[in-house]
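Asks: The structures considered in this document are given below.
What follows draws every value from the coordinates through simple rules; no lab data is involved. This one's a predicted model, so the numbers in the text were calculated from it and none came from an experiment. Cβ atoms are built from the backbone, for glycine too; each structure is taken alone.
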Structure I
Amino acid sequence: MTTTRQNGSLYTSLQNNIATIEFGHPASNSFPSELLNRLTKELNSISENDAISVVILKSEGEKAFCAGASFDELVAISNLQEGEKFFTGFANVINAMRTCGKIIIGRVQGKTVGGGVGLASACDYVLATENAAIKLSELTIGIGPFVIEPVVKRKIGLAALSELTLDATNWKTAYWAKEKGLYAKVFETVKELDEEVEILASKLASYNPSALCEMKKVLWGNTQNWNELLAERALVSGKLVLSDFTKKALSKFSKK
């Protein structure tokens, strides 16, 4: 089932100390601001919940994992305050994933673009299918992946980030993403993916929650300045989205 709600859907289920967060949106599981805010609040709430040891982050359906930020909202931005607020949505989610005291497993079943790549990169361990190609296409519309850059670079390194960002029109395969360190394993089918996610989550949930929490802190070492850094990056993107170049590029996409 895929949601038809305009602002998307977000559901959390709890079982055996594992919280499964599932998000969805009719436009290829993209994120309007309201859905980003809901995900941020949910992650912060889960972080405080002692009954939860592990989080699985997944999206609806078997097609796209996440198409990034809402295109309709991007087109509607008319001033700097709106632009900064829009891009702060993904900054808040990444920081919530970073500071969440639980290990987050990403379940990536299909293509992911832009902010969706940031979302996958902010997971602590990612399993994917071979359909889970990635692309950072922001430069094609006159902006850049500035908010998600720190978390993507942390995961795949500067050279791979450069390749992904500058080759903005081409998809990189799931196997490329695995080679660069974004995905831990790649599977042929969604069924295999789900089985492996369940096995991994169950194993992690059997470990000492305090040890997992301390390990999480170690994994995210040297990111204490990210609240300020990502806020600065949101402002950069907020300015760029108002440029004539971007307005023209977005209007071309809108007409397609």
Structure II
Amino acid sequence: MRLRLLFLCILLLILPRTPIAQAGPPFLTDDPEPVPFRHYEAYFFSTLDRTAYQSQGDAPAVEFNMGAIPNLQLHAIVPMSYYFPSPGPSASGLGDIELGVKYRFIQETKYRPQIGTFPLLLAPSGCASRGLGNGRLSAKLPLWAQKSWGKWTSYGGGGFVFNPALGMRNYVFGGILVQRELTKKLILGGELFDQGTSSGNSLPGTRQSTVLNAGGYYNFTPKFSLLFSAGHSIQGEAHAVAYLGLYWTWGSRDVSL
């Protein structure tokens, strides 16, 4: 695991990178760039994470981000989650609500990447006994970096998840993404994302996995986009993952406001 994270960090330092309109969703790897001050983002999306033993995810879910002050973003996700084990009873309903703050503390220059952190809390609002939640408050503490050249961009990093829920354990994660603006409307990219084992009992769906994921954005307008990605594990436990969503952005400079 340590060797994989070291490899991801080396990739982060040597690959070409650039800032493009959206980052983070629809990918697993996030970025350090907050929503601009007095601007807002909304996502309406669904996700899938399927293994040989179960399928789970969110459908639908709503994400809202707000540029509260310069270089600081407030974040929330309210999901309707589903859980389809094989075998066993399926379940759907409110999942765990995610709350966070993204803060960029180093600005990007010609030779230096921008760097920030995005701590997240996962509130136990979903029913854990039905597979719709964690059962206890958990936290994610990452560090992300991003740099740009021309039409290329890359961002990545990693961090720790602290999970005190019964049968679960703390773990590390890391990712690196490269994407390119093909046209003003279409941006495509790919990522490598590694997540450690999250259960002390190595339950199905919780074991270490490295996922290769591809996707992008199609911008209908500068403020409205379709986001999509799909991928599969290349090492560790077998996972198939997918994301599909719609994205809106608006702010104080809009004429309509």
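Asks: Matching task: 20, 30, 23, 16, 10, 1 is the computed value of P(r) over Cα pairs in 10 Å bins from 0, in percent, for residues 62-117 alone. Pick the structure from I, II.
Replies: Numbers: I: 20, 42, 30, 8; II: 20, 30, 23, 16, 10, 1.
Source structure: II.
Asks: Out of I, II, choose the structure whose coordinates give helix-only ellipticity at 222 nm (-39500 (n - 2.57) for each DSSP H run of 4 or more, over all residues; to 500) equal to -15500 when calculated. Spell out each step's value before the answer.
Replies: Numbers: I: -15500; II: -1500.
So the calculation was done on I.
Asks: Just checking, which of I, II has the largest value of distance in nm of label points 7 Å out along Cα→Cβ at positions 198 and 238? Display every interim value, and only then the final one.
Replies: Working: I: 4.5; II: 2.1.
Structure I comes out on top.
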